[in-house]
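Several structures are given next for inspection.
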Structure I
Amino acid sequence: MSGTSMDGIDVALVTTDGEAAVERGPFLAVAYDDAFRQRLKQGLEDAKVIIDRRQRPASLAALERELTLRHADAVKRFLAANGLRARDIDVIGFHGQTVLHRPDQALTVQLGDGALLARETGIDVVYDMRASDMVHGGQGAPLVPAYHAALAGGLGVERLPACFVNIGGISNLTYIGADGEIAAFDSGPGNTLIDQWVEAHTGLAFDAGGKIAAKGRVVKALADRYLSHGFFTSNLRRSLDRNDFTPPKASDVSLEDGARTLAHVAAAAIFASARHLPQKPKTYVICGGGRLNAVIMADLSAMAAREGAVIVNADDLALDGDAMEAEAWAYLAVRSLKGLPLTFPGTTGVRQAVSGGVHQIPLICETERLLLTPWRAGDETLLADLHATPETSRFVSTGAPWSVSYAAERIDGWMNDYEAKGIGKLKLVARDDGRFIGRAGFSWSKESGQYELGYSICHDEWGKGFATEIATGLKRWFFEQDIGNAFIAFAHIDNAASLAVLRKTGFTETEQRDYKGRPFQFFECVAPE
């Protein structure tokens, strides 16, 4: 998750059914360096000319690629730090970086290449979760309320109705009623104005702890200027873009008074927007970076007291206020995979509850009809079935049918190779319907000191040209990826079909010899000059 504050990438692990069951795991924050943050800010400017969400003008294409690779690196760091492997993760919920959000034009643009992230991590990715909501008449934000509703079950009925408040760059509210009613909307500027103001005057990325604001005073005229903005005076709720509000001019106010006034505005905006909630909340649960600003929190507590409500830091409820949005995106990814709604009329104004998101599996190699992708938990049964009979196993390994435990052992070895080197013998599925076709890929031959190509096709799929297609595709992929100058393959001397495939796809016969006590014909394929 990379939010409107543009300060870094949040990675969180959640075990969930996408409904009521939520088990929260570890969290990692990876900060952006100053140079990359400046590039993201320039990306906001470059995106202003976009009229089609697929457009990537100026530097945005290169920025999107680097942003995605940084997310992939963050995932790998997270896995390493927590003793996890890519195969231990079912799906990544990928938000990307919002660079343009114009709900009045049904236009939202998040930088992030889901296919690249899946390929780099070897993990399924669900991304682009806002677009469907906007197509169906919604504001495209906020999306976190579905997760807040799941967490609200742990608050206790005595705290309801409650309001989750995320103070990020833009703040948003999620109302949870005692009867389960849910309502949500953006509430106004959160940290974005303070961050921009402080950085412009000090070079610091934000006002840590509100220390600068604590030295200033609220300039009422400046606060009123923000709080009289049309967003607050209108009875209609809409989602906000970072560009909807701009920081004061340097001539307007001192550094300290500016920070203090903007902290007041961040708090006051929440209560100005809370008047649109179905009922007055008893409890406000504060999440996001703004909860670490002592001045904002003090203002919120004073304003809540006047309403007969209490302010609670999410951390005091054993929730992680930093991790919550990243956790939410993981939760939403699971809902997306199950076809469950992500947004509702009460959260985004969408006409009816809708799901959304694009599911991208990791593609190692693809051909016209086939996709090569990593193995998943449970695939050992597919692999065992592939080699379950004498007919389908007689030319493979020892020639005996495979048990499920042996198939699991082989998958474990292949996935170890893939996760360490980005290459292995992987799962082959049909592009059109995802059905299991077989296995294919490369493994390292210690005997020859070269990579070895191998493939096996399900018996029901024989005679359709799949072996030739994947052998040709893998040959092209191997040399395009510059993995080596040559690789080998071999087939049992009685396996006429495989011998024909290897000869047809341009392999050169090198020798015939025994392998594991059985006669095989060996081939070599050398990179074209």
Structure II
Amino acid sequence: MAQNSKAYKSKFEFTISRIKNFMKIFLRSKKGTFGLAILLIFGVISIFAPLLTPYEPTGPRDLDLAGKLAQPAWMRYTPWGRDLTENVEPIKDPGLTSVNIFKEFTYETNSSYTHIQHISSFGYQDPGCMLVTYEKSKGDTPNIALVKFYKKFYYPYDAPPAKFSVSLAVLPKGVEKVPVMIKVFVTKANGTTFEFGIGYRWKEKLLSKTSIDWIIPNPQISSTAPVDLIVERYGSHIDLAETIFDEAGNYTFGVEVLFLDTTKDQVRAEVYIDNIWIKLYGTCFGLLGTNYQGRDIFTQIVYGARISLMVGLLSAVLSVSIGLIIGLISGYMGGIVDEILMRFTDMLLVLPGLPLLIVLTAALGASIYTLIILLGFLGWMGFARVVRSQVLSLKERPFVEAVKAVGGGTGYIIRRHIIPNVMGFVYVSLALSVPSAIVSEAALSWLGYYDPYRMSWGRMLNEVQSSGAYLAWWWIIPPGLCIALISIAFIMLGYALDDILNPKLRERR
């Protein structure tokens, strides 16, 4: 037992020593070190993607993070980006979830019958809203009560935002005797006020019935509203974002609630208000800007690295494994087995790769796992022929003949003497097969055959083409550069391994 333990320890120490020697030789290779450094960077990015960015690369979330095709934020500090703007969101708690909302809003009224309070147990989407109440006793003099709450904010840019959007949700209760009108307003730095009703097409709407559903403006108040709506309200097609936020200065955003009381009866009318929000979308955003949907491009690059590495590595492992098995069987068995396997290999070699991938992907579906399997099963032929030629040479060597002479079986010879002598080719082929798989995936995605639930660099280029954003360099260059860098990294790694492991090129120790 002690002898076995000592033997295992000695074998382990020998293995560690070999690994150390290999790493010393590998790290002396500039090509290998350069390739490994790039791969480590992409590997870290892939693993820690959720920590590097809070956004999602696909799906319904995280659309319109900024204006469409917003440039990178750092462009503001260049001579070409002086007119760029960043997002401005004056309301910090649009859901009114905090009891400190009165520190954020200024409240005004012309009537002693009205008061305002925060409700923490009820709301439009999340608990929390503002309750405006009009209440008077029987015989009190009716009046027209105006309640206004607003927030002043500073817009620091001389250029207009890409667009702006406003949201509001109201729920009237007990307004049958005291109808209510509600408006949203934005006051410019020069005092000009723009008002928007919450009725259909932003018209003023008289609320005279209790509602069980929250009422929101239809369509949403936004500078990107339909052209006919803008023309109907303002007489011509104007850019509301450019018209309202045309200069730096102090602006006011708020809500007006008008109670139209004409009766001397005892009344109590309530208006719940929630989701008070205004956002000015910047023309620059984040590290790499946004795409045509306002999504963060940096997020798509980070998550695209995951897909490229997964497709490249898994398909390379699959193709090299198949090629190794086919090459071993063909080279060692020879005869009719060799003839059949090599003719089948030659048949697959002459098939056009990309057209075949397109047809199979269209037929089987564009799942990322389907693509990995297809790339693996269509990429083993060249390596199989390399392994076969090496096995044909090895099986005639004296040490193999000696093993046969002492009764060594086919499985034993292949496992103990053939495979160890072709593993150098396996490692090199693994590294050199990954770029081909990555580029194939990018090509298919660029042609539109991508997994709709995953973001890849090829899909990014496809969206550039489909949206016609050929001048959005911040959207085009990063995915193309990443494909090139990661491909070069694996090629450099493969060449370095070839220099070390290939007997004809092996460095002298």
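When distance in nm of label points 7 Å out along Cα→Cβ at positions 44 and 444 is calculated for each of the structures I, II, the largest result comes from I.
Name the one structure among I, II that Rg and Dmax of the Cα atoms in Å, for residues 148-259 alone of 15.0, 47 was derived from. The structure behind it is II.
In this comparison of I, II, the computed figure 21 for relative contact order in percent (Cα under 8 Å, 6 or more apart) is attributed to II. Looking across I, II, the calculation of helix-only ellipticity at 222 nm (-39500 (n - 2.57) for each DSSP H run of 4 or more, over all residues; to 500) that yields -10500 traces back to I.
If you work out FRET efficiency 1/(1 + (r/R0)^6) of positions 140 and 268 (r between Cβ atoms, R0 = 30 Å, to 0.05) for I, II, which one comes out largest? The partial results should precede the final answer.
Values: I: 0.75; II: 1.00.
Going through I, II one by one, FRET efficiency 1/(1 + (r/R0)^6) of positions 140 and 268 (r between Cβ atoms, R0 = 30 Å, to 0.05) is largest in II.
Identify the structure, out of I, II, from whose coordinates percent of Cα pairs over 41 Å apart was calculated to give 33. List each step's numbers first, then the result.
On the way: I: 33; II: 47.
Matching structure: I.
Read-outs throughout are calculated quantities, based only on the coordinates presented, and are distinct from any laboratory measurement. Note that the structure is predicted; figures quoted are calculated from it, not measured. Cβ atoms are built from the backbone, for glycine too; each structure is taken alone.
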